[in-house]
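What follows is a set of structures for review.
Since every read-out is calculated from the coordinates, none of them should be taken as a lab result. Quantities reported herein were computed from a predicted structural model and do not represent experimental measurements. Cβ atoms are built from the backbone, for glycine too; each structure is taken alone.
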Structure 1
Amino acid sequence: MKRSLQYIAFVSLAFLLVYSCNEDKIGENEFGTLTGKVVVSGSNAPLENVRISTNPVSSTVFTDSSGTFIIENIVVGEYSVEARKEGYIADFEPATINGNVSSNVVFELDPSTANNRPPSAPELITPMDNEVLQSIEAMFSWNSTDPEGDPIIYTLELRNVDTNETMLFENLTDTTLTYSPLTLGTSYVWQVTATDEINDPVISPVSAFEVIAAPVDNRVLFVRKINGNNVIFSADENGDEFQLTSSEVNSYRPRRNVRANKIAYLQNDGSNVDIFIMDRDGSNKRKITGPVKPNGFNLEELDIDWPEDRVSIYYPRFDKLYRVQFNGLGTVELYQTPDGSLISEVVVSETSDLIVLKTNNLQGYDAKIFTINEAGTVIDTVIDGVDGAVGGLDLSIDDQKILYSYDVSGFENEDYRQLDTRLFIYDRSTMETTDVSDNKPAGTIDLDPIFAPNEAFVIFTNTSNDGLSQRNVLRLDLNTQDTREVRHEDAFMPDWQ
């Protein structure tokens, strides 16, 4: 009996020891609480809706409007706590959870752009530093890159050194800007600021340029294609050129009036074309036509005239001839073709009421050159009933010689391509026609002829008949007819007053 009692006591003691050892394991079945707050680094503003999670995994919670959070019933132990929110860099904090107590962590989150780098300072390309511009238009270009590829917004500052006037061009997304008009004979400085709207803006060095003084003896006008647009230039006898109109608009068919000291020209926007005038230096541009605009079978084949002693500019509109004063007033219809043919070109005498017209059909063919007076009476016919393209009118100062171009190949197609266009002079007194393109190179065409002021020369356009090659302005000596001198390369539609 005694031994039995001893055995029972031993077993009980052993059970108590085993049970006591299990209870002594640290953290076994013990829980604690984790609290914390998330703020913006630097400002300590509370961040709402931040995702809070732990490793090892426990509950996932989100911060409230005050930036605080609480995770209850976390098994005691060592944890890594993560705070994550879109637009911010995720952060990790260590936390020790003890039984039946609350542990606390604080997060200061940096915006996700905290490590973002600014764009490079803009490199100014054109105008080059200390360049002298031969135009009242400046084409600004620069370069800047962003390490992260963030969009860059630019501001260009342009200052007139003489007047200290400053112009700002803001919210630019391209690295180019075309501006006109600049002031002739003036110095400018410019610089560009770049920002990715994350970092502080960066700024370029300052660059300077000048604009040439007003040209004093630019008697020749012509057109050159730039960026897909026709652009008007002037030039002096030495060939020095000056850009008069912007490359951002389509301007062509310049006609200078020496007495008015102004230039009339056509400018079109899509299907609309208007007559503009400007000063000889390209300043003071303004439109003078209203609802009755120039029009015809091909806008670039239309031509206008501004006789030296007249206040009116003459222009075609389908089958009618109009004139409008250079101040935009007094639009008058002068003539209408009796057969509905379209008027494309007009030249008006400087000494009489003689007017030379070229008409054609809707395709530009079935052309006719004839003269009328201001009353609309037909006087004589120069060319009629021929196949092929006809154009390029001019009239001698004594009204006796009419200069024009004609494609002697007689070729006609829907693209209005010309194959062997030559220059001719019709003498009204003898009714004889002379071909003055005898030395024209084969495979080329002569277009848009104009008498020189002394009428000893003709200035005109020559180009390949492929319709694609470069056009050049040439001068032809009418006395020898064998001197064809290139005056301006990559140029067409000349005028010489």
Structure 2
Amino acid sequence: MNHLRSLRFLFLLLVTAGSLSSQPKQLVILHTNDIHSSFVPHEAAWIKENPKPMVGGFNELSYVIDSLRKVKGDVLLLDAGDIMTGNPITDYVYQDAEGGAIMEMMNRVGYDAWCPGNHDLDISMDHFGKLSAIAKFPTLCANMQNDKGALFYKNKPSIIITKNGLRIGIIGIISQELYSLVNQNNLVGVKVQSPTETLQKYANELRPQVDVVIALTHQGVDEDADMAKQLTNVDIIVGGHSHTRLKSPRTVNGIVIVQAGSNCENLGILEVTVDHQAVTKSSGQLLQLWYTSRRPATELSQFIDSYKKKIDNDYSEVIATANGDLKRGENGGSSLINFVADATRETALADVGYINIHGVRKDVSAGNITKRDLFEVMPFRNVLVTFQLTGAQLKASIENCIRNKSGVQLSGVKCVWKKEGDGIVFTTFLVNGKPLDEKKNYIGAASDYLMGEAKRYIGFDVPNKTFSNSTIFSAILTKARAMKTFDSKDEFRIEQAR
């Protein structure tokens, strides 16, 4: 009888334990993306008033994350790529890698995993390997392989992490448009497989082993949404690349999608309830990382300050002044983008300069312009390329820009055009103040990146190119020194007739 009672008691204990283990559990996911080396606070460019408040930086990020850990417990911290490019710290070597100090800062913040973005490959694939070697957290990218089908360096396709009693499968995915985003010389032997097919394959493998499946992606929020429509066995997509500030999560096909803007200005917070291998409830927000000087000193803050002092010393020189805010805009007349295009043409001693508008990465506020400001305007390591084109090809390239809105601004050209039937007719077409000669050979100048994507930007490939040792950054630095004062007035060089 006692034996039967003992068995009954043991049975009840097992049932109770089983029911407790299957109770819904909470998971808190903290996420960043497109940090672009913004390790110190910067001006909140969207604020109209001057002086503008300061936002972001790793010290602020770390303080907020540590505070949330004290409140929320065992959180998951993820980054969705583009850690590199945007601040001079990427020129400073740490543990054999330029910009490696950013990875060390992420180590000290306590990231659990990251997926590389296109700008993390800006220097070279070997450099990407050095960054991965510094990271004390996994590098995840399932769909980027070498020409033998193997993954690169420490890269893994997926991992399983346990948080708050939940087993979490995480899969890394990079944009399939990588070849249009990175200097193609850096991608020799690199193959990018289908994001959707690759993610589905690994999600199917992970699903029986875990409670939650997360895709950590760098391809853009629209691409994430389109992909989600085709997926099963995926619960959450933590994304990057498009710099989208999703103030609250987007749900597509039952999959929760989040993204946190850019430049370390926000921390994404996603809280989910998980029950029987399904996310049954979710809520999310972006926490703006406003700078405050009243933060206690830490080992991380001292590490940050050591690099800030180096950069302040090397990049604080005032190069010029601006008589108003210099905005990038996308209306084709931005004075800032015109300046970059002019510097490209003049430094190359060319007739025409081409610049891709989205390659100009920062607005400049009125007042003093420092060397650091100019670096952040054009932070890439793109070099100047010259090439020959006929007047007819020059005309065709501008027609392509107009028809396809390809996002290119020119220097040395003044055009007025109108629609005539299905065609485009130029009523004015001047090259350096003289009428276009369609039979003449002209010298063009652009970045090596734009030349790698010439068919997309100007409508045709350029067969014979000459690569210089001069970067676009050095070109704008030289021109700014000579100008001394910037005029913020827009100038439209390609206009539609009214």
As an exercise: helix-only ellipticity at 222 nm (-39500 (n - 2.57) for each DSSP H run of 4 or more, over all residues; to 500), calculated from one structure in 1, 2, equals -1500. Which structure is it? 1
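To which of 1, 2 does the computed value 18.4, 59 (Rg and Dmax of the Cα atoms in Å, for residues 192-271 alone) belong?
Corresponding structure: 1.
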When distance in nm of label points 7 Å out along Cα→Cβ at positions 96 and 424 is calculated for each of the structures 1, 2, which structure yields the highest value? 1
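One of 1, 2 was used to calculate mean count of other Cβ atoms within 10 Å over residues 120-127, giving 19.8; which? Can you show the working numbers first?
Working: 1: 17.1; 2: 19.8.
The read-out comes from structure 2.
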Matching 48, 26, 20 (semi-axes √(5λ) of the Cα gyration tensor in Å, computed) against labels 1, 2 points to structure 2
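With relative contact order in percent (Cα under 8 Å, 6 or more apart) derived from the coordinates and found to be 15, which of 1, 2 does the value describe? Let's see the in-between values first.
Details: 1: 7; 2: 15.
Checking each candidate, the match is 2.
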If we compute distance in nm of label points 7 Å out along Cα→Cβ at positions 200 and 312 for structures 1, 2, which one ends up with the highest value? 1
One of 1, 2 was used to calculate Cα Rg over 2.2 N^0.38 Å, for residues 88-223 alone, yielding 1.75; that structure is 1
